[in-house]
Every structure is written in structure tokens, then in C-alpha cells.
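These are the structures, in C-alpha cells.
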Structure I
Amino acid sequence: MFSVLLRLAVFGLLAALASCAPSVSLLGNTLLDNSGIYFVSYDGLVNVNSFQLSGVLTYGDYQFAAWYTANGAATLARRTLPDGDWQSLTLDHTLQSEDSHDVIALGVSPEDGVLHVAMDCHSSIMYYTSSEAGLATGDASWSSSSFGSVVNTLGNLNITNTITYPQFVVTPQNLLQFVYRTGISGNGEAQLAEYSGGSWKGVGQWSSASGTYTSSHGSSSARSLYIHGFTYHNERAYVTGTWREQSASVSCNGGGLTNHDTVYFYSDDYGRSWKNNASQLVGTSGSSPIAVSTPGIIVDALNPDHALMNQESQAVDSAGRLHAIISYVPGRFTQCVTSYQAARTAYGHAFHLYQTASGAFAKVEIPYFINAVGRSQIAFDAADNVYVVLPYVDIVTASASSGWTDWDVAYNGTEEGLNAFGEVTLDRARLADGVLSVLYQEATSGSSSPVRVIDFELSG
């Protein structure tokens, strides 16, 4: 642990000597549950996972959060912003298995103020419920009775029984969309549904599992697209991600990951059709989904030998330029990762991958070890300064005026004694208020531990 802190401190000291990077100020750290369920699977926790996207969510005057209690009960909480007391309720659902993929995702449909909850799925049936109209705006009682029955469909829409990675997003038209995967790891398809007039309808499949990928080691005929986000800015939906191959033969060693390349594409019609970075039409949801062979979508090429992580994070700056965090083991440490857990913990670095003013992509290595298997989260303030929350609530920042090069340590959660387990998730909606809210859970050797929300004022 001393060496971890020393590496952060040394890099932070060197960066601070010439840095104009933004800072953060601690506003508060509140307890959601002193005994949230705790188990480690797939290197993560079920209560806090990067692909959860909206485990903590601001809408209007309220902030919402979701987690499972020590006995697995699905639980929601609400507080009045900026610093009201949390009020919790329990849904009629209990976690079905100890699988960290089975997160709870929240979304609000602006047209009616309904709070939607999708949960507990990993290549399996999904559990879903929604509230009475107006609950998200305070116009209905904050109680368990305000929610409908928990069902295995997306309300009125049957979306099959092999669902993973549920995410809710809101379009510029103020329609709620639902992003999810069908199929299994290494052989799955990204799907999109949309809520309007009180009901759900399918938009269609927008990524394909088919095609052939060949590396210097072998070939694979099936895969999944793992996205870093599905983010709207103005009228555009931005997607970055990485492919995970089903066949381990594409990697130099079976202990690595079969993830390769970072891809980017976008939609100007709310996920119906897709273009690459050259503005060429390359996909149509429902009929011609994005595939591994789709031209012009790779913006950072990387073979499967470097433990490239899937499902990190992305954000869009005020000029409409896409920024993503990717992480892997740089080639100066090894050209063949034989254990992704050990190598990422010892040598893994996060990289800031972003669009320049010309539209081309640039990549900068963030000068800190991540010291973890897990992922990081990227966010912006109103001045386009960038904030990256590394594992353990270690926050590093860079200023827009430097071209995002003056990286500095703004907060060291490890040094501050948070005892956070690796990955965190952010309340992206609250960033508009200049506040960074971070959901995290404390590490433990037991079966339950505190689940908390820590708030920072962005001071850039």
C-alpha cells in the first residue's frame, strides 16, 4: 500500500509543479446503507460497477440511488438536493445469485416522471419495475406501494431472456431509451428500445456478433461489442467501445483478455442509423448492425495481448467532441499479458482518448498507475476541464487550457482512508450543477459493508 501511495504522490508532486489542472472540494460523504451486500465476482461488486451507469441519478430536485442490502433486497433511496437526508424503500425483489453483473439501473422518463428500474440479469431474464407517474418529480408518494409488480419484461415489451448490461438514457427529445445486450459474453448483440406515450417499443439490434476477426495468433467467428457509453449531446448519440472475441485463440495467452481495438460511431437520428468518424453511413439498427468488419470505426487499434478493459467510460465536451477513457498494459511492460488481473494491477494505465478540433482522435497516457483490475470514470465541468475518477476514488484532473495535458492528483481516496473497493460509478446528471457525486462501497473481508455517496464541488 505504501508503494501505491508513493507512486501517486511522486507523480502528483511532479505534475503540480507546472499544473493549472482543476481541483475538487469535498462537500460531504453520506451513508446509504451500513450493510450492503458484499461479494467479489468477475473482479467487481454488484452494488457498484462501471457499466451500471445510473446507480446514482439526479432528476430535478432529487437524487436517487440503488443497491442491494445484506440480505439481497433491492433497495432505492431518495434525497432532496443539495444535502437532504436519504429516505429508502425496498422493492419486491431479492438478488437471485452472487454475480456482480446483476446491478440495478435507474432511469426517469421525462414525459411522465416515472422512475424505471432494471436489475438482476446476466445473460438471463431481467427484472423490471416502474413507479407511478410523477414519482421522480415528487408528485407521488415515496413508498414501495408506488411501484408496480416486478416483471421479466420491459413493461409491455418482451425483450427475450438473455439480457445483460441494462442502461437508461434520455434523448434530446426527452424520450427515455433502454440500451442492453442480448446473448452471452463473446456472442452477443447490442439492442435499443424506446419509451413514449407510456409504453416501450423496440428500435432494434445495432451491433452484430457475426463476422471473422483474425489476429497474429488465431481467428474468432463470434464476439460482443462492449460499450464505454451511449451518450447524447445536442442531437447526436455517441458510442465508443471495444470488441471481445469468443475464441481465446486470438490472444497470446489464455490468461489475458480477448478485447481488442477501440471503435467509435455515432447516430444523428436517435439510434436508427450509424455513421463512422468520416461521416459515412455504416449501419442501420434492426437491419444492418455495426460489425467487426464495419469500415472506418476503429479509432485506436490494439491487439488482444494487452489486457484492454471493456466498458470504461466516455463523455462529450461542450464543442461536441467525444472523450473516452480506455485502459490496458502498455507495451513497455510486456507484449503478452499472461494474467490480466495481475498485469493490470501491477502495470495498467488509463488513457485519455479524444477527438481533436479536426475530428481526428488523439490519445494521451494518464501518468498514474491504476493499481487495480477495474475501470475509471471520466467527467467534465462547464469549462471543459476533465476529471477522471480512478479506482479507489482517486481523482486526477487536466485543464482544457492545457489541451488536457497537465494531469494532477486532485483527491486521493486511498490516502484519505475511504477504503473504497476499486470501481465507482458517477451521477452524470448532477455534473450540470458543478457537483461530482460518486457511489462507492467499502472493501471488507466479510459479507456486507457500507455503501456511500461522496460529493465534490468541481472547482475548475
Structure II
Amino acid sequence: MKNVNVRLRPLVQNINLPTVLKTAFLPGDTVERLFIATQVGEVFFLRNGEVRTFLDIRSRIIKLGASGGYDERGLLGLAFHPQFYYNGVFYLHFSVAGTQGPGALPNSFTPDPCDPSTLNLKWEDRNNQYDHIDTVEEWILQTNGQPKKRRTLLNLKRPFFNHNGFNSLNFSPETGNLVLTTGDGGSGYDPFNLSQDNMEIAGKIIEIDVTKSFPNDLPTITRFNELPGSIQEALTVVAKGVRNNPGISYQRYGNQYIKYIGNVGQDFAESIFSFVHDQRIPVTQLVQSYSTNSDIKGLINFGWRGWEGAFPTSIFEDCSENSSLDKKTIAYYKEAVKDSVERLPPLTSYFHQDSRPDKFEGTALTGVQPYMSNNIPDLTGSIVFTDLSRKKQSESPRGVLAYTRNRFDGKLNDFGVIEPIYDFGSQPAYYVGLGTNLNHTNLYLGVYNSMKVTDLNQGTVFEIIP
């Protein structure tokens, strides 16, 4: 695919790290407004070129960046009810203040195919060995213009600080349900294989029926069978095999919707998946299957941890004879074989090592959105995505914009690079998020000058224009 040139128009500058970029109509308003959620716990919106505060929950967010400044916790998701204009209801997903724990493992994890004990680890002491708690809450914008929490939907205990999902809440236009995308729980290589376990909330795409009642005294859980029956009845699982992802997006296709999901890679590949049909399974059915020790099929499966996109998950090691070369060892061979048939192949992948002159070497996928406008003709009908930072740059770090197109024959598709015409100067420019408006005709890019959430007010939000 050919490269495409675009321009970037700054909309907001000097803000904290943006994790969500999306639009909504405020109650009583006639203009679709851009909302920006930051990792530290702020939500802003734009009105007549001015940045206005919608919500500030920084006091509710866990202390971020305590170990060097980098963090993957914080305000992770924001979604507006489909009837937000009329009812003022919206939803938040964030890491809760005061819930810091020691973590599920004392050291970093890398599997060793020669040591079976590393391939079958269990998360044993979940009451004490966890990193933090994430929550999903329902809020309402009161008639006096002040947001107020209404209820809690889920309290989730997480094993590590990373892979919690980001831009993690949306509403399905097909079912009207709230959709939560969760990462595999973190560390690296999914030590406990949570993403493939049907009982684990980690590594799943989950729909929540927000019309159901939720009890006030919610337990803090990690597995579906730990939930009260009334909450199990409100949840449906769409997919598993998620490592970490920047949310789910929907593109209307006739009378159906194409769903797009990005899966952040380990050391090899970043991947984008698309699907139209799925066999979502009620949690009550999953729990019943688990209790009777019967197998259940049908969930969309992105393949992690056995698969990293289109390839078996591999461990990279430098070659002893030549450190400029490396060898790749399949990390979980049996799992790769087992999941080879039922996994969904990706629409496209891009790689951490890629010498092709028209491609790039990426680090982490940070956004996936369909683009349906004719304003940038070369991108009309495409799927636009962002990577945090291009590898092997002589200048300051720069993120990457790219695009691909859908195909329905199951083959891996190519992708093209989008070249933004903008001078970032000598500052780093990490592409930390990608957003769109309600009908996918505008694209918004979140850029941050640092990898550390503790480096405050380093962010800019751009509109991508012809």
C-alpha cells in the first residue's frame, strides 16, 4: 500500500497523558464535542475552542509512576451511554486509590520451554498477591451540571501493574451493551495463561447489560465464578486471547457491524483483528460448563498466549556468535498447536523487526479506528492505527500512523504508512492514542512528549486533516 500524507492540527496542548479521545452530545447541546480523558484522572471537553473540565477523579486514582514514572494503570476507559444526551449517564474504568499490592510474582517472567514449571504457573494466593484493583462505575451528569457516581458494576483484582486495557470501554451498536476490554493481567508472556482460561476475566472482551440491577456490596474478584448469580446474568463474553488492547471499534457494514480489535504484541508483532459474526456466550453458561467440567466452544479467540498475531509466540535471544543476530524459540509449542485451528487470524500485523524500506519497526499498538470520510480520499474506508514509537530513529522518538483495509478471505493484509506533515521540533512525540467522532469521519491523535505519566502536562491532541 502506498504512503499517505496528512497534516496535524493542534486542538489542545499542555495536558496530561490522554488515554481516551471520543465525542458525544452533552445534554441540551447541539454540537458534538470532543472529550479527552487523561491517565491521571481528568476528563475535559472542547467548547468553542476552549478546554473545559467535565470531571476530575484524580483523588480516586491509584498513585501512578512510583517505580520510575512509567505506568499502565490510571483512568483507562470512558464510555457515554447511547442515550447520554437524554439521560446524562456515562461509565468509567480506572485503577482505585489505596489498593496497591505486592504483585503476583516477585520477579519478571520469561517462559523456558526446557523448564515445564515455567509453562504451568498458577496464580495461587489471590487474596494477598495482587498489584491493584480496577473498577467499572456508572456515573450521571446531574441537572446542575455536576457528575455523580451512581453505582459500581465490577471490582477487578489485577495481578500486575500492566496490561489492564486502555480506551477500554465502548457501547456495542448491535446489542446496546457496555463493552469492557481487559488485558491479560500483565507481566510478560501471560505467566498464568489467564487470557485462555474461560473463567478468568483477564484477557477477554466482555459485554455488560447495564439495564440489570447490581448489588451495592460487590465483591472484588478475578474469575467469573466468583461473581454473584445476578451479576453473572448481566455479563456475556465475546472473545478471549487478548494480551493488551486499545479498545474495540465498530464500523457499519450494510445491516451489520465489523468489529476491530488491536492486540499489543510481546516482542515480535502488533496485530489488528476484524470480525463480523461472533458467538458471544453468557457468563452463566461458562460457569455452568466449568462446574460440570465440560468443554465449551464458540468464543472468538485471538490466540494469545500461544500466538502473537499470525505467529507462534517466541522468545528472542542474541546469537552467541553474532550479537547482531538473534534466535527465536517458540515459547508455548503445545498451546500454539492446540489453538492453531480455533484462533482468529489477524487482518494485518506489523513487526518489531522489519527491514522493508516502505515499512517501519514498531513498539506497541496504541489505537485502531475505521475512517469513513472522503476528506482524505486515500484513507476513505480504511482502518487507521497508531504505534507508540518507531524503532531505530536517529532523532527524537516519534510515533507512527498507518492504515490497512479490510478483506474477507482470511489472508493477512498489507498496510501503508501515513506521513504527518508537522514539525515536532526536538521533543519526543509518542503516539499514545487514537480517537474518532460518532460517525468515524474525524480522527484525533493523542501525543505525549514523555513515556512517564509523572511528567505532567506534556500532551497535545491533534485532529488529523488533509
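What follows draws every value from the coordinates through simple rules; no lab data is involved. Bear in mind the structure is a predicted one, so any value in this text is a computation, not a measurement. Cβ atoms are built from the backbone, for glycine too; each structure is taken alone.
Comparing mean count of other Cβ atoms within 10 Å over residues 45-52 across structures I, II, the highest figure is found for I. Quick check: 0.10 is what I get for FRET efficiency 1/(1 + (r/R0)^6) of positions 37 and 261 (r between Cβ atoms, R0 = 25 Å, to 0.05), calculated from one of I, II. Which structure matches? Structure of origin is I.
Supply the structure label, taken from I, II, corresponding to distance in nm of label points 7 Å out along Cα→Cβ at positions 141 and 157 with the calculated value 3.1. Going through each structure in turn, the value belongs to I. Given a value of 2.8 for distance in nm of label points 7 Å out along Cα→Cβ at positions 365 and 381, calculated from one of I, II, which structure does it belong to? It traces back to I. Look at distance in nm of label points 7 Å out along Cα→Cβ at positions 93 and 253 for each of I, II: the largest one is in I. Which structure, out of I, II, was distance in nm of label points 7 Å out along Cα→Cβ at positions 61 and 373 derived from, given a value of 4.4? Matching structure: I.
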